[in-house]
Structure I
Amino acid sequence: MDQAPGSPQGPEEQRPPDAQSLPVCYRHPDRETGVRCTRCERPICPECMVSASVGFQCPECVRGGSGTGHAPTAAQPRTIAGGTVAADPRLATKILIGLCVAFYLVQLAVGDRFTEHFELLGQAYVPVFGSVEGIAEGQPYRLLTAMFLHGSPIHIIFNMMSLWWIGGPLEAALGRARYLALYFVSGLAGSALTYLIAAPNQPSLGASGAIFGLFGATAVLMRRLRYDMRPVIALLVINLIFTFGWANIAWQAHIGGLVAGVITGYAMVHAPRERRALIQYGTCAVVLVVVVVLTLIRTAQLS
């Protein structure tokens, strides 16, 4: 609990100077600081901070370039999540949009036979194939492929606009690899929850589950950066109203993706530096394990 000015000091404030937890600036030992050089990671005080493209660097690293005694990759600028800053920070988003558009064009060219082979379907008789199809029939790939299919021009236009507006800035903030991990675990979580709860003969498709995961991660990031949360909350509420207010919308995919996105996004932006990659990708692995467990449970129910 914070104390008001002039209030009596508690036990924590009465500790001797050598018990303080904050490190001291390596150039000014009498000054405590919570900031470290983004290259050599030595603590630096405000006087020693030199603004860089990402964070701050110490004067020695600025003068010496990358010659800090570390590997060359240690001198590369990093995103807030520890990812490498790319020359094109929206490349992955562009590729995802391109894939969705390409799959939709194939849907238009080939017809229902293509869509019904790759959409999310639990278990149902499909007349075009003359057989029972679905995830429960040994087709788990549908959990993934359904994320790239869309049911109408309005469906794909709305999703791709959302992916560009939300995904582009988030990719730049997280880095390409972490962004793609977030996208796919959110989409798969949405597919798994749909498979678990929805009627087995009810098909679904679309990138909405993954996009809702990006919504959740964006909210976590904005809170971490102490930005105004009202715009993203308002946008999320509007999307949830559409989710539950309109017919023929797989709300399970939206909720599953949103929950996975919040959990994974929190790990991405709050993981401590010394165990960052382990916690970030470990969280992704845990979400994928949950996806597998939900899939096995539902398959056992339908078998």
Structure II
Amino acid sequence: MKQALTITKMKKMKQQGEAISMLTAYDYPSAKLAEEAGIDIILVGDSLGNVVLGYDTTIPVTLDDMVYHTRATVRGAANTFVVADLSFMTYRLSVETTLRNAARLMQEGRAHAVKMEGGTDIADEVAALVRAGIPVMGHIGLTPQSVHQLGGYKVQGKLPKEAQQLIDDAKALEAAGAFAIVLELVTEPLAAAITRELSIPTIGIGAGRGCDGQVLVYHDLLKYASPYREKKFVKTYADIGTTIREAISSYVTEVKSRAFPAEQHAFGVQEQSEIASLYGGQEQAAAASESPAKELLHQGGART
């Protein structure tokens, strides 16, 4: 049986040059499939706002949303390390607020760790969580919760001043006790430099080849969206969206033409053993045999 990664193991993977795979998941079936496929870490990202809840940004996602989806995800991936996002404005207000909200993700959501967007500006809160026994994954570069302030979804770290700030942010998060840092939409040379500077793993998304691991959004990897918007930093491994659409279209066509259900999808009760199976046991079958519906059952099924 697969065993969940630990923070110690992740750090060792970095030291040994073993890449870390991370994937978002937001519910029981997707988490279960991800675990069965051998993923190292599952992230219950607030990106669920975009790909599951239909929002334009992650900002409307609430803590209740995150707790609900994290709890379902953990049930599907009992043997995988699960990280959950602290959503917009569930931190930065005060250390006490941050502790309380992170505790909900751990206790109610059953997450193994939380993820927070920001650098030097949230280092004190990260340190407080770590002291309280809550593992924290950092997130710098493009931080979607600040998309309006950043002026859109743009690559970060192009200018020397921006690059230096990201390096400072990464070091501040490490010093505060973060066990790993996501680098999103950061130039490849800068992401590689940050990775070399840190003793904790970096997980890249649109940050090139120099990171210690990579993360993709479940729905991007599988092209599970309509319409799907191509992204330079994403590689799609299947077109599940088209498969689902075509399957449902075939179902609609067969219902309209009455090709479904066919004879093999219908029940005709002829034998006592079939009655027992239908009603769930011998006692129920005996009761059914004495009921006014007995004759109808032997004719092939009761009518309403």
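Bear in mind these aren't lab numbers, they're just calculated from the coordinates by the rules spelled out. Only a predicted model underlies this, so the values are computations on that prediction, with no experimental measurement involved. Cβ atoms are built from the backbone, for glycine too; each structure is taken alone.
Descriptive notes on the structure:
- Structure from which -12500 was derived, helix-only ellipticity at 222 nm (-39500 (n - 2.57) for each DSSP H run of 4 or more, over all residues; to 500), options I, II: II
- Which of I, II leads on FRET efficiency 1/(1 + (r/R0)^6) of positions 132 and 188 (r between Cβ atoms, R0 = 41 Å, to 0.05), largest value: I
- Comparison of I, II by FRET efficiency 1/(1 + (r/R0)^6) of positions 108 and 156 (r between Cβ atoms, R0 = 30 Å, to 0.05) - largest value held by: I
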